[in-house]
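Nothing in this text is a laboratory measurement; each read-out follows from the coordinates by a stated rule. Computed from a predicted structure; not experimentally measured.
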Structure P
Amino acid sequence: MKETYNKKLGLLINRDIWNDKKFEKIPDYFTEDFVADYSPRVIRNGRNQIEQMVLSAHATFEGFRETVHHVVADETQVVLHFTITGRQIKDWGPVTATNKLVKYDEIVIMQIRDGRVCRQIGVADTLLALQQLGRIPDPGGFVENSFEKRD
């Protein structure tokens with residue numbers, strides 16, 4: 001039963017928080033001591049950081065959207081594989097705004113405690129995003145062909 005609940009929780013977080021910005025649901029889905037770990041680049045402590053993370057993503061990437069492809073769960077965690085899409089209209093870290101569309105994958109592992117996420121470990125394919133934004137050379141058409149079999 002916990003596996004089913006954890007899968008549903010992961011999908012609700014994706015839809016309600018990241019896509020629909022229903023910030024009032026953050027306390028329902030995340031513990032107060034939540035940690036977002038995207039080491040070595042970013043570590044955020046406290047669920048009070050979540051709203052700012054989401055707002056920043058939507059402000060930076062016009063049309064920001066996460067589309068889930070896979071969800072796997074057990075009694076203590078849920079793993080989501082999804083694609084992020086959006087047009088970069090503001091600076092993204094050191095990358096100045098390009099007005100280019102990005103489409104790249106991310107995988108997150110969410111640890112569940114007492115029915116809420118207490119820790120999220122994420123790995124994003126920022127290399128592909130940087131290639132799409134023209135900041136890193138595209139090795140022979142790789143970027144153009146990256147999603148053609150999945151879409």
Structure Q
Amino acid sequence: MKDFSEMEDSMFVFGSLFVIANKLSTLLDRELEEYDVTSKQWFLSTIVDSFFDEPPTLKEAAQIMGTSYQNVKQIALKLENKNLMYLEKDKRDGRAIRLTLTPYSREFWHKTSPKGMEFMKNTFKNIDDEELKMGRRMMQQLLSNSIDLEER
């Protein structure tokens with residue numbers, strides 16, 4: 001078995017993105033288990049709450065999440081069954097479905113917030129502000145590159 005230090009930097013970073021994504025998803029699922037929600041349900045709720053001025057459509061949420069319309073719809077329906085989200089037809093375009101957090105959802109996520117903050121703190125421990133800024137720049141460029149690849 002090769003030592004990671006022998007890998008090209010780009011190959012190491014590329015592979016690490018997958019490993020870290022899987023590990024963080026598993027760890028966050030474990031943290032949220034007591035609340036009967038998953039990391040994907042948390043992520044969709046965060047996107048609906050933070051990225052849009054008005055309730056997004058399923059398609060808009062899927063674009064931000066980097067996943068399919070069908071996947072977002074499945075996650076949203078599970079949140080709707082838990083009274084954490086409404087799925088409503090758009091008043092202007094009956095084909096579009098908009099996602100809205102329920103009043104209960106805001107209470108619910110507020111209640112889980114301390115645990116989430118602790119999770120974030122532990123995830124980024126021993127990483128200073130300058131490293132975070134560099135990481136942000138790299139991630140922004142990787143996102144931009146992935147959009148370019150998708151458009152080809």
Structure R
Amino acid sequence: MAELPLSTGRKAPAFTLADQHGEKVKLSEHAGHKVLVYFYPKADTPGCTTQSCALRDIAGDIGDTEIIGISPDLPDKLAKFDAKYSLGFTLLSDPDHSVAEKYGVWGEKKNYGKTYMGIIRSAFLIDEAGKLAEVWYKISPKDTPTKLLKALEG
């Protein structure tokens with residue numbers, strides 16, 4: 001188990017998950033590129049749609065930086081989400097939240113007075129060598145693209 005929370009300069013936890021097409025995707029396959037990995041609670045809900053569409057809208061401005069979204073949704077739901085909003089980037093299925101736990105984003109949440117376990121919306125910019133360049137825990141959907149663009153400029 002990674003020491004939490006993760007911090008910049010550390011190696012990003014490795015993972016292999018199924019994408020929206022049911023294909024296995026490994027983080028290590030993206031070595032040599034910057035990768036934004038963002039965790040969101042549920043496909044096709046207002047905040048997650050806002051966040052994902054905002055990232056889609058800046059995809060042309062981030063060079064060869066790749067975008068990977070991860071949620072507990074199953075691949076068929078991710079495929080529908082991708083198709084509905086023409087996202088065009090990798091969405092990964094983490095139904096047992098094992099990868100979310102490695103990244104420290106599976107935790108206690110409160111909504112309408114109820115406490116439950118779920119995804120804490122967060123994003124991680126991983127550099128070409130597989131190290132964490134930026135770590136944004138509890139990021140807002142609207143801030144994700146602006147923080148990514150700012151990090152890439154710097």
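For Rg/Rh (Cα atoms, Kirkwood Rh), which of the structures P, Q, R scores highest?
Checked P, Q, R; max of Rg/Rh (Cα atoms, Kirkwood Rh) sits with Q.
Matching task: 32 is the computed value of relative contact order in percent (Cα under 8 Å, 6 or more apart). Pick the structure from P, Q, R.
Only structure R yields this read-out.
Kindly point out which one of P, Q, R the value 22, 14, 11 was derived from, the read-out being semi-axes √(5λ) of the Cα gyration tensor in Å, for residues 10-57 alone.
For semi-axes √(5λ) of the Cα gyration tensor in Å, for residues 10-57 alone, the value 22, 14, 11 is produced by structure R.
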